[in-house]
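Alright, structures below, take your time with them.
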Structure I
Amino acid sequence: MSSYSVRPALARDAKAIAEIHVATWQAAYKDLMPAEYLDSMTVEKRQAYWREAIEYSEPQLLVAAKGDQLVGFVGFDRSRDPKTRSTVGEIWALYVAPHHWRQGVGLALWDGARDGLKDEGCTQVTLWVLLRNERALEFFEHGAGFKREMPSLKTVDFGSVKLEELRLKRALD
């Protein structure tokens, strides 16, 4: 049993979600992306994005809390990849506050997203992860049962750096 509760995000959660998003990017990607790119991520910009996502449910958002404190979130919906069947869902984002890494928050969020995707009629789920993000790859492959989908590499610009992302996939059973 997880010590974290998972629930749908509310409008009042947008700032905490943005704070988790920025802090997690700055901690997880500090050795992968230029500092100026990470420093340009602001809570204000992210808060506006997540407020709109919550309002329009695109993506659907769940938050994880320990007591009254939000410690992570997951965004999920239908796959955004072109030519994907309507039964394929996608994890758009899954972030956990750095001081809660490896404590079960990610799995609690994954369980909630999996249930939400199944409720939407999805039978498979994909996600994109930076190829050099070893922590995320370990979590999704070993903790959540995703497999690398070959060949699926794509190159994404992050300021002055181009990084490769890899698509992972699994059945929703």
Structure II
Amino acid sequence: MKKVLVLSASPRRGGNSDMLWDEFIRGARETGAEVEKIFLKDKNINYCIGCGLCTRNNYTSCSQKDDAAEVLEKMVQADVIVMATPVYFYTLCAQMKTLIDRCCSRYPAMSNKDFYYIVTAADSSEDALERTIECFRGFTDCLSGSNEKGILYAVGVWNVGDVKQTDLLNRAYKMGKTV
């Protein structure tokens, strides 16, 4: 049974992003996967302060005592990580970027993971979201054996519920079934 971790960077529940992630989860669970979703907004995750303790301790600890250690341990234990973010000003939101930066203390242990990216934006162009995907790739390029398995570009969704007027929910469900 695969362990799937969905990292939700959306600042609101029940919005377009949340609906898509829930459909991905439904599809993944139907394959028999064990799935957990973490709302980053519910966690106290501070910014990386660049103190270097993680490198001096062989990437096993961080000087900060917040919720990042718990989330990073779940990332280490997962087989599949779904990084899901709304797109603000053509890049990932601050909650996701803060978590990525805090991965410094454990990133060598995050090897051989499958990654899915789900990005939502009001803009109607998938091309406009490429720099968001490149941010994710910049992170996963630092991880040994990372595999990009799928991307869902949810474009043209501004108002809550806009995804219901598209095929995006079905696409998210089908992507979840590929884990």
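Derivation of every value follows stated rules applied to the coordinates shown; laboratory data play no part. What you are looking at is a predicted structure, and each value in this text was computed from that prediction instead of being measured. Cβ atoms are built from the backbone, for glycine too; each structure is taken alone.
With Rg and Dmax of the Cα atoms in Å derived from the coordinates and found to be 15.4, 43, which of I, II does the value describe? Source structure for this number: I. Sorting I, II by relative contact order in percent (Cα under 8 Å, 6 or more apart) from high to low puts II first, with the largest value. For the read-out distance in nm of label points 7 Å out along Cα→Cβ at positions 75 and 163, a value of 1.6 was computed from one structure; give its label from I, II. Among I, II, the structure yielding 1.6 for distance in nm of label points 7 Å out along Cα→Cβ at positions 75 and 163 is I. Here Cα Rg over 2.2 N^0.38 Å, for residues 3-90 alone is compared for structures I, II. The highest value is that of II.
Computing distance in nm of label points 7 Å out along Cα→Cβ at positions 99 and 123 across structures I, II gives 2.2 for structure II. When mean count of other Cβ atoms within 10 Å over residues 83-90 is calculated for each of structures I, II, structure II gives the greatest result.
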